[in-house]
Structure P
Amino acid sequence: MSRFVFPGVYAPQEDTALLAEALSDEALGPGTRVLDVGTGSGELALTAARRGARVTAVDVSRRAVWTTRLNARLNRLPVRAHRGNLFGPVRGRSFGLVLANPPYVPAPPARHAPRGRSRAWDGGHDGRLVLDRICRDGPALLRPAGVLLLVHSALSDPDRTLDLLRTGGCKAAVVRRRWIGFGPVLRTRREWLRASGLLDAAEEQEELVVIRAERPL
């Protein structure tokens with residue numbers, strides 16, 4: 001699959017690959033409506049489109065939207081990409097599958113909300129600035145028996161994700177786990193994470209999880 005990533009756009013990494021593995025387990029019938037929120041370069045959106053799904057991709061970054069549109073054209077895949085804040089561009093619609101790889105890295109206190117490239121990874125002081133919104137609003141976008149697949153770090157409290165999704169009426173469970181070495185962002189925040197109690201002194205790896213939530217029939 002041809003892929004281009006504009007400078008400043010989140011390129012597919014280990015979390016993308018882990019979410020793609022979970023996606024491969026889902027039955028996508030022809031025409032299944034799929035939403036990829038926080039699409040980045042469009043990697044997951046294109047993967048779903050290749051399986052015959054009708055895919056809508058959303059990202060807050062203009063460059064990410066341009067990248068996704070370009071990659072869809074290069075691969076001759078029907079992906080519609082929109083710029084917007086999470087579920088804003090698809091308000092009132094429903095989907096059989098929602099994919100989410102949001103910003104989830106805990107960040108030191110700042111005067112302003114994340115800007116520029118950091119919007120792709122900074123998740124507020126506990127990593128849940130965007131995660132809580134997805135858990136709160138995501139289930140309402142699912143059709144009966146629809147599925148939400150969400151990837152994030154174990155540093156940003158998977159148990160809270162499970163609790164919120166279950167409170168929203170979904171069956172929810174962790175379906176994928178993977179330990180990876182610290183990337184550039186976590187390496188620069190290692191001491192702050194330890195001082196904040198989010199990371200043990202001996203830890204040198206991060207655990208990623210994929211959570212699957214299903215709306216009952």
Structure Q
Amino acid sequence: MTGGPATPPTPRPPLGPELEVRRLGRFDYARARDLQQELVAQRAAGEVCDQLLLLEHPEVVTLGRRTPEGAADGLDLPLVEIERGGEATWHGPGQLVAYPLFLLPLGRRDLHAYLRDLEEVVLRTLADLGVEGERREGLTGVWAGGHKVCSIGVAVRRWVTWHGLALNVSNDLAGFERFRPCGLEPGVMGRVADLAEVPADDPLLEAHLERHVRGVFGHR
């Protein structure tokens with residue numbers, strides 16, 4: 001995972017006008033993973049337009065491809081080994097999870113730039129609340145108030161993206177305390193609700209995030 005400039009060095013094409021957003025609410029991790037794989041295949045075949053899944057998971061710890069052996073030993077939570085980059089992280093209620101399933105066109109097939117675009121979406125979402133987010137050199141994700149508030153890990157298949165980002169909105173941070181989330185010290189994790197008032201009509205910031213996904217990636 002690497003940091004990068006705030007804006008891409010060269011103009012890149014928009015992904016396309018159509019985006020279907022699926023708000024799934026509290027949704028089991030295994031079901032979400034299966035759904036992603038189905039939609040990735042359909043998107044690669046041109047059977048559906050770009051998809052954005054917005055949801056929160058029951059408590060689960062996912063282990064990315066770079067997770068050291070034994071990193072999550074002894075946890076009394078469900079553990080799932082998955083295809084995304086990065087190390088172990090926690091998901092649970094109060095955390096907004098976004099899975100963009102986007103077919104990257106020529107001129108946009110740069111996963112480092114794609115990660116920076118996802119960070120930009122989160123930075124703009126935080127700015128809506130008056131919170132100044134930041135990137136950190138050499139680390140993927142978004143920080144605010146001295147803490148990491150958003151973890152990002154992605155995979156790609158036939159140039160269709162899957163997995164995505166997890167924004168800590170109002171979740172209990174205790175879920176991170178029993179291992180090293182993203183290979184970092186547990187105390188580095190923070191949440192938006194400690195930095196700003198979360199809108200009562202958008203408690204997971206789904207509407208804010210969707211708007212900025214459309215703006216950054218060029219969907220109608």
Quiz item: Which of P, Q yields 16.8 for mean count of other Cβ atoms within 10 Å over residues 32-39, as computed?
Solution: Q
Quiz item: Thinking of P, Q, which structure, once relative contact order in percent (Cα under 8 Å, 6 or more apart) is computed, gives back 25?
Solution: Q
Self-check item: Identity of the structure behind 0.65 (criterion: FRET efficiency 1/(1 + (r/R0)^6) of positions 168 and 208 (r between Cβ atoms, R0 = 25 Å, to 0.05), calculated), options P, Q
Solution: P
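No lab work stands behind these numbers, since they all come straight from the coordinates. All of these numbers come straight from a predicted model, not from anything done at the bench. Cβ atoms are built from the backbone, for glycine too; each structure is taken alone.
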